[in-house]
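> The data blocks that follow each hold one structure.
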Structure P
Amino acid sequence: MHKGFLKTGAIIGLLSVVLGAFAAHKLKDMISDHAIATFETGVRYQFYHAFALIITGILYKDFKFNTTAWAGRLFIAGIILFSGSLYCLSVVQAMVNPGYKWIGAITPFGGICFIAGWFLLFLSFFKKN
């Protein structure tokens, strides 16, 4: 399990750098400053949680509990829901298509996954082997 979190965290980190560079060098000329800020928020949280996932993978070796495993899974779900919805929202803002603003309603569910993941990781440290 921990190697899966490590590999996934590394790939997500790599994608964070690629998406950040894309936003800084190409996307900024294509969409509004507001849409860029939304996109960059997605990249930032994706990058933070790539590190969180790698840390969870390392800690899983010594803290092999369901709470630790679920923390990693929730970090992945949060990245998909939070960052993914912000990427989609940026595209919608760029197209000025108001019919798809509901995508922003997905973002808080990703935030809840992040919060729950951190809480479960915290609880993992209180369990006994």
Structure Q
Amino acid sequence: MNGPAEDLTVRDARAKEAMMEGFIGYVLLAGVAVSAVLVIVGLAWHWVRTGHLGADYTIPRMNLFEFIVADVRQVVSGPFRPRLLISLGIAALMLTPYVRVLASMIFFALVERNWKYSLFTGFVLAVLTYSLFLR
């Protein structure tokens, strides 16, 4: 039966799908843009201070959670340096996929009310959260 009610349901489903794709696209774009801006500003600031464009930067051996906590502590208590901006840019880039999965789970649960996809996405989010604490 192809009535107006079925056409409305199909259009509604397509609209929700387009809304989700757009939202997830903006989440990914924002994460990459914030990361790029932080890294570029940090490198430019380093270049102005030292005259060298490249930064000798090694990432410490710690998990992402420890990395972010160390950056936040440095923002709150320490001097603001170019290296910190670069570090925050790396953290933003690494957190972007996590935020994308979190946004997907919220979308599936609250907008779509699709509990099967919410459960699967919640499982992926749990695995990603666990991986943040691994070395």
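> Can you tell which of P, Q yields 29 when percent of Cα pairs over 16 Å apart, for residues 75-114 alone is derived from it?
The read-out was computed on structure P.
> Still on this model: Among the shown structures P, Q, from which was the value -25000 of helix-only ellipticity at 222 nm (-39500 (n - 2.57) for each DSSP H run of 4 or more, over all residues; to 500) calculated?
For helix-only ellipticity at 222 nm (-39500 (n - 2.57) for each DSSP H run of 4 or more, over all residues; to 500), the value -25000 is produced by structure P.
> Tell me which of P, Q gives 4.7 when you compute distance in nm of label points 7 Å out along Cα→Cβ at positions 27 and 51.
Checking each candidate, the match is Q.
> If you rank structures P, Q by mean projected area of the Cα convex hull in nm², for residues 35-90 alone, which sits at the top with the largest value?
Largest one: structure Q.
> Here's another thing I want to ask about it. Taking mean projected area of the Cα convex hull in nm² as the quantity of interest, name the structure among P, Q where it is greatest.
The maximum falls on structure Q.
Read the figures in this text as sums done on the coordinates, not as results from a lab. Quick caveat: nothing in here was measured; it's all calculated off a predicted structure. Cβ atoms are built from the backbone, for glycine too; each structure is taken alone.
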